[in-house]
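Bear in mind these aren't lab numbers, they're just calculated from the coordinates by the rules spelled out. None of these values were measured; they are calculated from a predicted model. Cβ atoms are built from the backbone, for glycine too; each structure is taken alone.
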Structure P
Amino acid sequence: MTRLTRREMLAATAACAVAGPVLAADKPSLDALAKAKGMRFGSCVAWSAPGADAGSFANPDYAALLERECGILVPENEFKWQRLRPDPVKFDVTRFADMLDYAEARGLAMRGHTLLWHKAQYFPKWLTAYDFGAKPRARAEALLTDHIRTLCRLYGDRIVSFDVVNETIDEKTGLQRETSLSRAFGDADAMVDLAFHAAREHAPGAELVYNDYMSWEPGNEKHRAGVLKLLEGFRKRGVPVDALGVQSHIGVYGGEPRQTAARQEGEWRDFLDQVVAMGYKLLITEFDVNDRDLPTDPAARDTAVATYADAYLAIMFAYPQLRDVLVWGMCDKYGWLNGFSPRADGSRKRATPYDDRFRPKPLRDVLARRFAAATARPA
């Protein structure tokens with residue numbers, strides 16, 4: 001029999017201690033803190049086969065994080081056209097159905113992201129090349145209506161909130177994007193209006209959201225102006241839009257975090273003031289903090305991320321119209337930014353509430369404090 005030395009035994013014990021999530025079990029969950037104020041906390045979740053090392057409900061460690069901290073989930077990719085529509089005729093809802101069954105079995109609400117992601121690079125290939133025929137607008141209306149009607153009839157009483165349209169505003173121009181679908185309609189306003197009307201008809205009890213990534217950092221001025229124009233148009237035309245989804249993919253891109261945030265606060269508050277003045281609710285739908293330009297040292301990065309996030313969330317939480325707060329991933333190990341916007345030093349991004357060993361970070365503490373300090377939302 002092989003005997004372990006004392007040093008080997010201590011090393012093995014330490015390894016076991018970090019094998020699963022460290023869930024801050026002595027503290028209230030983030031969703032419990034949120035619920036006390038009439039709010040909800042949640043996260044995106046991925047699909048994977050059982051046993052896969054992924055940010056999936058099928059990964060026991062990640063599922064433990066979700067079940068401990070969250071009250072609402074959103075599929076990271078499995079409700080998008082690319083995953084649901086392999087061709088113009090078929091729907092494949094198998095993976096999303098698995099996610100929804102998981103959420104409901106644990107008493108977790110679900111968001112639907114998204115019924116129309118109006119960005120050509122994320123269309124399924126068949127939609128980009130689709131032949132809309134001699135009457136393109138009629139065909140486009142039928143195609144979009146069928147997509148929304150099918151999903152809302154299947155899940156309209158099980159999904160509490162839909163991102164009906166996602167990212168239709170071009171951040172460079174402030175105008176709606178042009179795609180094969182909008183060209184077939186000949187009128188982008190008519191396209192997005194139809195999406196919301198169809199969603200309301202077939203999911204009358206769900207919250208309907210326009211979702212976008214306009215941010216508070218400099219360079220987003222045209223994007224914010226375009227979103228305001230879109231929201232104003234919805235109200236003038238009587239389109240049933242309940243809320244603005246503020247993705248909140250924010251980032252520390254140089255300068256001292258608190259001072260940087262202070263410089264951005266005024267324009268951001270002005271934007272939000274105009275949104276809520278039109279009667280829209282607010283959601284934080286995809287929160288994370290990009291640490292691309294921060295030093296390699298993890299402790300320094302965590303402090304800067306928490307400081308910057310706290311300044312941002314202080315503004316967002318001041319609006320009673322904000323009810324739902326969702327992060328785009330609970331654990332750094334599976335964060336999408338690691339592939340989308342990698343750091344030059346090759347280290348893993350520290351953008352989420354838990355680190356790559358499932359340990360809570362200062363960002364989690366910021367979220368907890370903000371929920372605890374929030375004013376109670378009216379029933």
Structure Q
Amino acid sequence: MRTRQLVGGIDWSLTYTGEVFGLSSGGAENGAAYEHLIGLEIHTNLSKLVGWTGGSTHVSVYQIDDGSRNAADLVGAISDPSNIDARPTFRLFTLWAQQELGHFGSLRIGQIAADDEFLISKTAAALINSAFGWPEITAADLPGGGPVYPLATPGARLQLGPTDSTKAMVVVFSGNPAGDCPPAEDPQACNPHGTTFSFTGGALFMGELQCRAKPSSGGVSGTAYRFGGWYHTGDFADQEFGNSDDGSIVSLADDPASPIEHQGNWGLYAVVDQVLWQSDAAGITGFWRGGIAPPDRNFISWYVDGGFGITGLIANRPNDVLTFGIAHSNVSREDVALERTTRRLFGYRNEIRRGNTVFELNYTATLGRW
């Protein structure tokens with residue numbers, strides 16, 4: 001549910017999202033979970049407010065609750081079934097100022113979030129599983145999950161648009177949104193209210209090139225392509241081996257004295273939103289995303305998702321959307337090898353986790369202007 005109002009250069013919105021998930025079999029635990037998110041966003045046009053041409057500001061705050069249990073705990077999967085699930089708290093999310101650079105682009109500085117602009121598919125945004133938002137190739141591999149909901153982090157983003165259909169973005173973030181957080185601790189607990197403003201953990205650089213076809217007249221967005229990558233300057237522990245007291249390399253299953261650290265981390269990705277068919281009142285759009293990361297220092301080594309969205313499936317309901325998506329996260333070969341070694345040493349009989357696959361079918365019905 002959303003209410004929105006524009007008053008004298010101040011655009012604000014108040015949103016309530018509530019979810020109930022139930023698991024009757026399988027997973028980690030059977031039961032039900034309730035989660036909600038109350039979000040307040042305030043965007044100001046400084047040109048209208050104070051005569052600052054091309055200037056704007058934005059702030060978002062959240063009140064989050066999960067009723068002491070959440071869908072992720074029930075399912076026990078790599079990806080969270082909910083895209084609002086987070087530690088219960090009142091939290092500052094984003095806080096930034098932006099300056100338009102004429103018709104050529106913009107510069108944004110402050111506490112910002114990568115999933116506002118990078119690595120996103122407009123078609124997949126209708127799905128609620130977290131994998132279809134910020135995929136596991138970054139969520140599982142970056143410190144604290146990366147600078148995304150619910151942990152934005154200080155950064156600066158430059159956007160340049162040489163043509164109406166082409167746009168390039170580069171951004172640098174503080175490397176760890178949780179701050180000086182021990183590896184075993186919950187990053188959200190280390191930054192409980194979004195006010196840590198972390199400048200620790202190295203730096204995360206992201207770049208993305210976007211190419212977009214002209215929007216069609218049938219209510220379906222034009223075809224869009226995104227190509228990007230990221231590089232993190234921090235140290236990342238090896239996923240299979242460590243150093244023993246005598247300096248030899250041993251399996252992490254042997255509880256070595258120290259980890260083997262790799263300098264830096266990186267990933268590459270591509271996103272496609274492709275118009276498949278359209279008419280004046282309906283349309284079908286397909287999406288595809290894929291990404292890779294080095295397996296020796298990352299839990300997820302490659303990721304791929306895809307699906308389609310149908311608008312106007314029912315003739316008198318043009319704003320409804322039916323969306324289907326499949327996502328797969330591949331566990332790195334080093335993590336699989338470590339699991340084999342651990343099972344052999346300790347006699348475990350559990351299945352070795354090699355990946356995580358998600359299917360979601362979602363129908364969004366617009367009930368009213370709210």
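A few comments on the model shown:
- Structure responsible for 21.9, 73, with Rg and Dmax of the Cα atoms in Å, for residues 232-343 alone calculated and labels P, Q on offer: Q
- When relative contact order in percent (Cα under 8 Å, 6 or more apart) is computed for each of P, Q, the one that comes out at 11 is Q.
- Looking across P, Q, the calculation of FRET efficiency 1/(1 + (r/R0)^6) of positions 144 and 264 (r between Cβ atoms, R0 = 35 Å, to 0.05) that yields 1.00 traces back to Q.
- Structure from which -2000 was derived, helix-only ellipticity at 222 nm (-39500 (n - 2.57) for each DSSP H run of 4 or more, over all residues; to 500), options P, Q: Q
- Computed 22.0 for mean count of other Cβ atoms within 10 Å over residues 72-79 - originating structure among P, Q: P
- For log10 I(q)/I(0) by the Debye sum over Cα atoms at q = 0.09, 0.11 Å⁻¹ computed as -0.53, -0.79, the structure of P, Q it came from: P
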